[in-house]
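Structures incoming, each one as structure tokens.
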Structure P
């Protein structure tokens with residue numbers, strides 16, 4: 001469903017991505033982890049058609065980006081650091097707006113069902129500006145899945161959530177996975193990412209340095225793998241710095 005090949009993204013002289021290859025099969029839940037500055041958000045923004053790659057190829061559902069960006073967007077639901085909701089509008093009004101933006105049929109029925117799914121039907125007429133972080137995130141999931149996209153992209157969706165809100169988000173993502181949605185999740189929580197996903201990949205310094213099957217990899221095995229690949233990169237970086245100084 002998502003195929004990234006030899007992807008490069010440069011910001012001036014700085015390389016954020018250095019030849020990334022990533023394959024996410026239809027209906028699979030893939031977690032992407034890595035240290036800060038590894039290029040995770042850049043990769044997600046490119047897959048979401050919000051950034052153009054410097055080199056390489058990205059396909060979603062067989063559609064090549066950037067040539068078919070408009071068609072790709074109809075297959076994608078995005079949950080990013082910005083909820084993309086209007087604070088002055090109610091929960092229902094926000095979803096009604098996006099339903100019309102996507103030219104969906106049976107708008108009221110879709111909105112009602114989406115609000116029930118995320119547990120916000122009783123608060124449908126309340127302005128979003130008065131919602132807690134957890135409620136905003138639930139409504140963001142409803143907004144991102146309202147048009148029934150094939151692919152759901154999530155960039156650190158658990159940030160700022162308390163335990164109850166995190167557990168509710170877990171259940172929502174499990175539901176999306178069970179109905180066959182392809183999910184690509186960026187998270188800094190290694191154990192959580194491993195537990196939630198079918199497959200997990202480590203991105204470091206702009207490259208995929210390791211991947212494994214989450215269903216057969218223990219937490220201790222994965223934490224050791226992660227430490228090995230990120231620690232080795234730090235040693236190389238220190239070596240280059242020391243060489244430059246001497």
Structure Q
């Protein structure tokens with residue numbers, strides 16, 4: 001069965017948008033600023049990609065304001081990577097302060113926006129979380145340009161992502177797109193947590209882009225067609 005998905009129900013987010021560390025926490029990262037500039041500190045390229053998306057879809061409100069090495073907005077409470085090697089040893093009161101200042105406001109505001117969008121099974125909210133991945137991991141080259149992550153058991157998500165993948169293959173065959181690669185769509189994340197509660201009124205999809213498409217500092221897109229690919233293929237499957 002082919003479902004109809006609405007452009008008005010589309011929302012983007014970027015939980016690893018920046019590598020910023022607020023000044024009150026910079027002592028924790030003394031001598032480690034170079035690490036913040038790598039993929040460990042943020043998703044390289046996500047900011048420039050979102051800039052391109054904003055030109056077509058309007059401002060993207062949900063962008064992390066701090067580095068994932070401070071607190072990871074994409075991980076659930078209790079997850080081993082919620083705090084990094086730099087913050088997991090902080091006193092409990094300071095870790096809770098990080099949640100109160102950055103984590104809960106982000107997630108609560110996102111949930112509130114979803115409530116206002118009033119997704120239903122026939123007109124689900126379509127959430128696309130923007131991420132990027134390193135071209136090489138553990139010495140092996142990753143064999144994809146674009147990854148689309150979703151829960152295969154969620155029929156609406158599966159249908160949407162199959163349509164999207166087909167659209168990319170047809171309109172932009174130069175890009176190799178793979179489903180649930182290089183990560184699985186059921187792994188812990190913001191979309192996974194929301195999907196568990198909102199069921200079929202919500203589609204939680206993670207878009208993973210190979211960092212080979214960006215400059216080494218992650219701030220320049222080396223292939224201008226990449227943004228066109230995302231925009232045009234989404235427009236192709238949304239009404």
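Only the coordinates and a few stated rules stand behind these numbers; no lab work does. This one's a predicted model, so the numbers in the text were calculated from it and none came from an experiment. Cβ atoms are built from the backbone, for glycine too; each structure is taken alone.
Overview of values
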item: Source structure (of P, Q) for Rg and Dmax of the Cα atoms in Å, computed value 17.6, 55; result: Q
item: Which of P, Q yields -12500 [helix-only ellipticity at 222 nm (-39500 (n - 2.57) for each DSSP H run of 4 or more, over all residues; to 500), calculated]; result: P
item: Computed 3.2 for distance in nm of label points 7 Å out along Cα→Cβ at positions 121 and 153 - originating structure among P, Q; result: P
item: Structure responsible for 14.2, with mean count of other Cβ atoms within 10 Å over residues 113-120 calculated and labels P, Q on offer; result: Q
item: Origin of the derived value 16.4 (Kirkwood radius over Cα pairs in Å, for residues 81-224 alone; candidates P, Q); result: P
